[in-house]
Structure 1
Amino acid sequence: MIRSLLASVWIVSVTLAAAYFGHAMQSSRPAPAAEQDTKASATVKLKSMTVPVISSGALQGYVLTEISISTKSDLLKTLPQPPELLLSDEVFKTLYADEQIDFKHIEKTDLAKLSQKIRDNINSRAGAVVAEDVFIQELHYMSKEDVRESQTNH
């Protein structure tokens, strides 16, 4: 009977020691590269924007947009301006100045180019690869006629 009891205590002790050392070894290992990259990333959701579309010297309408940007959070901290300010400003300037995209007749391929251009402009202005990806959640075009109609209906 004493042998059974000692064998049981011995088995439980070895099992607990193995579990403890296994856990200690696993937690001391560095995280895989994929997990490290996701920890260093942050998504910044910008406020909704209304950007005027000016062509041929006249107001043609407005682009209403909602955009999020996947960024490297460690680089965001090094920027001289607040991150939301810099990102919003660059998105606004890109949408306002881009005459290549006809917002009245926007194509799916234009969105990919627009996302890439916004990302490149942000990274160029920051002097580092801050923006990893641009997510366009909403993009609407309202002509000035549409705006007038909505104002007269209210």
Structure 2
Amino acid sequence: MPNADPDTMPLHPIPAVGVVCLREPDAVLLIRRGKPPAAGSWSLPGGRVEWGERLHDAALRELFEETGVRAEMLGLVDVVDGRFEPDADGRPRHHYVLVDFAVRWIAGEPRAGDDATAARFVPLAELQGLGLWDETERIIRLAAGQWRTSTGGLGPD
């Protein structure tokens, strides 16, 4: 998602999805972003919702395009404002509204694809060492809670 030109950027938020893909017993799928915003940072797979695309479909599509992984939907985790990174004049370069979903891994070993430079399952206990955005870590913890609820207490802590 390239930085927007202030003269051509949309004057409305851009809808995007984030995907918390959990694999038993305690791992979440992360990617290293290859393009702005947040190039080089570890993050959740996700991206823009395409015209006419349902949010659930966008989430599963982005997951597969960026990682080669297939999953089943658990449900909505939360909706958050993306980071507001200002340009030289203090105007936002972009404004994303992130709709984050929890999914359960079904098949596929992670591989970097689309705009990801790396993809791997990370144990939940190792999240703090990756420099994740605070909101990303919060969303992952909420999704792990959904997993426990949906499996009767089994799975990620």
Structure 3
Amino acid sequence: MAQRVQVVLKEDIRKLGENGDLVEVAPGYARNYLLPRGLAVRVTPGILKQVERRREEERQRLIEEKQQAESMKTALETVGRFTVKKQVGEGEAIFGTVTDREVADAIQESTSKEIDRHVITVPDINKLGFYNATVKLHPDVTATVEIHVAAL
């Protein structure tokens, strides 16, 4: 069997790797498919240095993202409570329910920081009162905020 060849991918290739990955493939696959189509380049010492530099930049970017999420979590938990006003019926029951969009608007109104509504998890809220919602700011960082549902 022929020796495998190392190449660096220039595009994401399903079942092989992502852009910038260093992979080993069969020589025929590299010579007949990847290289002619510009999907990969042969490995040289200069290319290896570029790959390492990109990996380091990506690692630094991920660390910075996590730090920003931590600071946002601190800011949200410092404010602590956000108020959502809803129309009320009998027995303190609200019309409709409190949505993640309303919570995101309340957070933006209080902190002037925009949060994507898709990262907010709100429990089923049908009455006035205090409830806890979670905000997933990063895969490793989740903040818990208190929602005060008040009468309009």
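Listing for the model above:
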{"item": "For relative contact order in percent (Cα under 8 Å, 6 or more apart) computed as 26, the structure of 1, 2, 3 it came from", "result": "1"}
{"item": "Answer label among 1, 2, 3 for the case where helix-only ellipticity at 222 nm (-39500 (n - 2.57) for each DSSP H run of 4 or more, over all residues; to 500), calculated from the coordinates, equals -17000", "result": "1"}
{"item": "Comparison of 1, 2, 3 - label where mean count of other Cβ atoms within 10 Å over residues 62-69 is highest", "result": "2"}
{"item": "Comparison of 1, 2, 3 - label where distance in nm of label points 7 Å out along Cα→Cβ at positions 70 and 86 is highest", "result": "2"}
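The numbers here are math on the coordinates, done by the rules we state, and not lab data. This is a predicted model, so every value here is computed, not measured. Cβ atoms are built from the backbone, for glycine too; each structure is taken alone.
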